[in-house]
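Participant: Each structure below appears as structure tokens.
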Structure I
Amino acid sequence: MTLSANWSYPTAIRFGAGRISEIAEACMAAGIQKPLLVTDRGLAAMPITTRTLDLLETAGLGRAMFADVDPNPTDRNAEEGVRLYREGGHDGVVAFGGGSGLDLGKVVAFMAGQSRPLMDFEDIGDWWTRADAEAIAPIVAVPTTAGTGSEVGRASVITNSDTAEKKIIFHPKILPTIVICDPELTVGMPPFITAGTGLDAFAHCVEAFSSPHYHPMSQGMALEGMRLVKEYLPRAYADGTDIEARAQMMSAAAMGATAFQKGLGAIHALSHPIGALYHTHHGTTNAVCMPAVLQFNRPRIEGVFEQAARYLGIEGGFDGFADYVDGLNASLGIPRTLTAMGVENPDVDRIVKGAMQDPSTAGNPVEMTAENTRELLLAIL
């Protein structure tokens, strides 16, 4: 089977090795004549970025880039990106990279024509309706990792610099117009990033599958996403040049992010404040939290994960699935605790407060309270 296709769900996706060559065509199809490529500092000078800028320049679309993006992007990064976008007279964004570049790029396009401050659009109630939808610039997204799935998402996670809190900025129109998923762009990821991003995709699928909300389409997508991670993440980790494994992991990442329309849960509710306060890698933090959260949610998810275990070829029902997760983490070099990850003397009260304020709590199958969330966090430390 050739792993190359054009999809229209949940947006227009050009999937396959080598398809970065279509970047200029994709921009023009999205109505972009003068794009600003937004990426992170680590990618700015890498050959995959340089080649993409070359392709844009050759097509007469310029080679403008903004790369002052933190690993956990902030509102201040966004302000600087919007300033550069406006001063440059740009008419769209190429969001390029992992979660940081993708999330920040989407927010730059979103905020380019807005008059209200960014945090006025936090994912609370109908705050998204405050935005001038017609002023949102078009976005072409190009993921270079396989985990976040932000390329198919309607939200970005941005850290409030004043409060050190991660906030979800939501609007239906920041779903990119076109996505280019080229697995060749991911072959340079080192093993620890392959592991962390891959387990981010797995966490999205696990939490979507766990969520009590009704969304059968997401349920099916989450289940198959877990299977793809199970089959292909160990291969991608062992051999970064395995293009089939890289392609299947890109699919799993997009599936996980589409599936979590059904809901996220305690994994993300905890990892968001931990990442904001201690600057940990998001996917790796999710992986560290996952085993304890599975046990925390066991009373409400044991039955559905018996079904998942059968589909995934894992013996032993829920216990077998939990053991599989422990073994997968260990095989990918994931620390067992936050302390082993480098989070020392954490402010437990502040993390619990942040978790309780996070929108992800609403999707957890067991109701989260300050008391049980504290107990859960202490089990992960």
Structure II
Amino acid sequence: MAIQKEQIKTALAHVIHPEEKQDLISLDMIQDLIVQEKYISFTLEMPSPNDALAQELKQRCEGAIHKFIDREAIVDIQVGINVSRQKAAPEPTPEPPKPVLSGVKHIIAVASGKGGVGKSTVTANLAVSLAKMGFEVGLLDADIYGPSQPLMFDVENEKPLAIDVDGKSKMKPVSNYGVKLLSIGFFTEKDQAVIWRGPMAAKALNQMIFDAHWGELDFLIVDLPPGTGDIHLSIMQSLPITGAVVVSTPQEVALADARKGIAMFAQDAIQVPVLGIIENMSYFTPAELPENKYYIFGEGGAKHLAERMGVPLLGEIPLVQSVREAGDVGRPAGLQDHTPVSEAFESLTKEVVSELVRRNETLPPTEAIRITTMAGCSAVKSKR
């Protein structure tokens, strides 16, 4: 009875590759099979003709054919090379990404959909209130086109110093009221307009982030520009934001833009948790009538927005003359003791910290994002 090719394949299926732990037929290593009566010829394809396993496998193949088919069969096995079977060199294990600002525990972005709602004032007072509570605090003034923090901290004439850190020159942030501060305002003339395109602005921001020695901080507060745009994406691309707060006044024209700000952070590709909404200029209280409240811009606007968006209302800051005066002289109102305004900022700050603790207990660390198209972003591994 003539030997059939299927018989040969069945016999060779008993030959197991010692490294791959599979038979030669399953590995598709038997090629060019020829059977002529008792003469059997095929090619044993190996990753290399000098493969140390080649001789051993040839002997096993002959043994299987003699055992299962015919002891008198003449077996002619050629060893061939198939480069596709060569094992690729293992890819080097990528180095884990260097942590961004490894000494900073939490990064909070303060945003507003609209300009003129007092976002920078709230940011300054949030920073000094955290410092009063004993936290190590830094403030990055990322409002490139309207930097106001140097004025609010009475450091307009200061300049960051260059210091040596591990053999590298770093900027030392300016400090006042227990807050470390960097702002583009330190590097431009007082009356000079900043007319920069997005890439140049982003480069300046990155220098203040990565070329600065922030040291150990419990909180880095980032004062974002109003609106939603290129600078916001640049910041979220550079920093893993722990959470964001959105500042608005009670009037509908401001709330409409605040909704857009919240929606920006909630995008699938960004996913920065919104810690809550802060309503600034909630009501006017005259100094001579501290119990009276006049709702000049409307009442309860931010509260209703917070309920609709499913985020907390963190606080309501009154419209008080002393807040404006404190900002103008470079001593934030939150530094005052036992005043309605300082108590409002203290209460607000405690709510922000509480929401941050709750966020850390229930959500994974935020990731910085990588811009991949003009329309979207994707995550990279840099967590906070």
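Values quoted throughout were computed directly from the atomic coordinates according to the rules given, and no laboratory measurement underlies them. Owing to the predicted nature of the structure, the values given are computational and were not obtained by experimental measurement. Cβ atoms are built from the backbone, for glycine too; each structure is taken alone.
Participant: Given a value of -0.73, -0.93, -1.23 for log10 I(q)/I(0) by the Debye sum over Cα atoms at q = 0.18, 0.21, 0.30 Å⁻¹, for residues 153-208 alone, calculated from one of I, II, which structure does it belong to? Can you show the working numbers first?
Facilitator: Numbers: I: -0.98, -1.13, -1.04; II: -0.73, -0.93, -1.23.
Clearly, the read-out refers to II.
Participant: Quick check: 15.2 is what I get for mean count of other Cβ atoms within 10 Å over residues 313-320, calculated from one of I, II. Which structure matches?
Facilitator: I
Participant: To test your reading of the models, identify which of I, II gives 28.6 for mean count of other Cβ atoms within 10 Å over residues 145-152 when calculated.
Facilitator: Traced to structure I.
Participant: A value of -16000 was derived for helix-only ellipticity at 222 nm (-39500 (n - 2.57) for each DSSP H run of 4 or more, over all residues; to 500); which structure in I, II was it taken from?
Facilitator: I
Participant: Which of I, II yields 0.05 for FRET efficiency 1/(1 + (r/R0)^6) of positions 201 and 289 (r between Cβ atoms, R0 = 25 Å, to 0.05), as computed? Display every interim value, and only then the final one.
Facilitator: Numbers: I: 0.95; II: 0.05.
The read-out was computed on structure II.
Participant: Hey, another quick one. Can you tell which of I, II yields 2.0 when distance in nm of label points 7 Å out along Cα→Cβ at positions 41 and 105 is derived from it?
Facilitator: It traces back to I.
Participant: Could I ask something else about it? For Rg and Dmax of the Cα atoms in Å, for residues 297-336 alone, the calculated result is 10.7, 29, so let me know which of I, II that is.
Facilitator: This figure was derived from I.
Participant: From I, II, which structure was FRET efficiency 1/(1 + (r/R0)^6) of positions 161 and 345 (r between Cβ atoms, R0 = 25 Å, to 0.05) = 0.65 calculated on? Walk me through the numbers on the way to the answer.
Facilitator: On the way: I: 0.65; II: 0.25.
The read-out comes from structure I.
Participant: A value of 117, 50, 37 was computed for Cα extents along the principal axes in Å; which of I, II is the source structure?
Facilitator: Working: I: 58, 48, 37; II: 117, 50, 37.
Among I, II, the structure yielding 117, 50, 37 for Cα extents along the principal axes in Å is II.
Participant: When mean count of other Cβ atoms within 10 Å over residues 225-232 is computed for each of I, II, which one produces 18.8?
Facilitator: Working through the options, I get structure II.
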